Structure P
């Protein structure tokens with residue numbers, strides 16, 4: 001059954017497609033953070049292991065909420081690794097070594113890239129596609145990523 005939520009079917013489709021890309025980016029960032037959690041080594045192993053765990057827990061919640069937002073618009077969420085890799089802006093390849101500093105630099109760059117992408121789309125959701133709900137939802141995600149990036153950045157001082 002098609003949602004009757006005050007958005008045209010065309011706008012719901014556009015919003016869902018934009019959210020599909022965000023979902024893919026979030027899933028790749030989640031996977032890269034999980035990799036950091038599993039594979040970090042060095043004298044600060046324990047603290048970084050726990051830090052990355054806290055970050056991927058947050059990302060897991062974000063991934064789920066984006067997928068559910070897509071479903072609430074009447075569309076299906078992509079849910080395969082292949083589809084995520086086709087949609088994402090990110091590379092799954094890590095360029096750093098398996099130490100805390102290297103993982104943090106890589107993850108920080110991805111968070112900052114995602115923050116810019118989210119910021120660029122907030123007004124599009126609201127103004128072009130008349131979806132204030134998704135605009136607000138993405139604003140909340142933006143704020144979460146800004147805080148996560150701050151936490152990563154603080155480790156580099």
Structure Q
């Protein structure tokens with residue numbers, strides 16, 4: 001998990017709730033409501049997930065938007081900015097999202113908990129969705145210059 005100053009308090013509540021349920025949480029910061037730059041914390045979480053040191057990541061900022069944008073810059077990460085349980089389910093089931101981004105200024109605590117629960121409980125469906133996730137991976141490789149495959 002990671003958060004900026006706007007998401008710190010909600011991150012702490014989610015972390016506590018997950019720990020009470022026996023879910024191991026690696027907190028990548030921040031540690032207060034003092035102003036910080038969200039890309040630092042999004043990157044920390046994204047790199048843990050991309051490096052297979054964590055199964056999934058959860059990021060929290062004011063809107064969730066900045067965290068999702070920053071986390072998606074890390075190859076292998078599919079971060080979804082989510083504000084409903086349905087989006088949480090679809091992001092996992094259809095897109096194999098591996099980082100959840102939520103907004104502390106958008107969601108109240110019960111809604112945030114429900115979204116986190118749905119995200120963690122939903123499995124990737126595979127099948128036809130795997131082709132699409134594979135295409136995203138190919139796009140990442142092309143952007144990094146790892147393949148010479150034609151675009152388009």
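Using the calculated result 35, 54, 10 for P(r) over Cα pairs in 10 Å bins from 0, in percent, for residues 65-104 alone, pick out the matching structure from P, Q. Intermediate values should be presented prior to the final figure.
Details: P: 25, 33, 28, 14, 1; Q: 35, 54, 10.
Structure Q accounts for this read-out.
Suppose you compute mean count of other Cβ atoms within 10 Å over residues 41-48 for every structure in P, Q: which one lands on 12.9? Write out the running numbers ahead of the final one.
On the way: P: 12.9; Q: 24.8.
The read-out was computed on structure P.
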Quiz item: When relative contact order in percent (Cα under 8 Å, 6 or more apart) is calculated, the result is 20; to which of the structures P, Q does this value belong?
Solution: Q
Quiz item: P, Q: which one has helix-only ellipticity at 222 nm (-39500 (n - 2.57) for each DSSP H run of 4 or more, over all residues; to 500), as calculated, at -14500?
Solution: Q
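With semi-axes √(5λ) of the Cα gyration tensor in Å coming out at 31, 15, 12, pick the structure among P, Q it was computed from.
Working: P: 31, 15, 12; Q: 26, 18, 13.
This figure was derived from P.
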Quiz item: The value 3.5 for distance in nm of label points 7 Å out along Cα→Cβ at positions 73 and 121 was derived from one model only; which of P, Q is it?
Solution: Q
Quiz prompt | Origin of the value 11.6, 31, where Rg and Dmax of the Cα atoms in Å, for residues 9-56 alone was derived from one of P, Q | solution = Q
Quiz item: In terms of percent of Cα pairs over 14 Å apart, for residues 81-136 alone, which of structures P, Q is highest?
Solution: P
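A short reminder: the numbers here are calculations on the coordinates, not readings from a lab. Remember, it's a predicted structure, so these values are computed and weren't measured experimentally. Cβ atoms are built from the backbone, for glycine too; each structure is taken alone.
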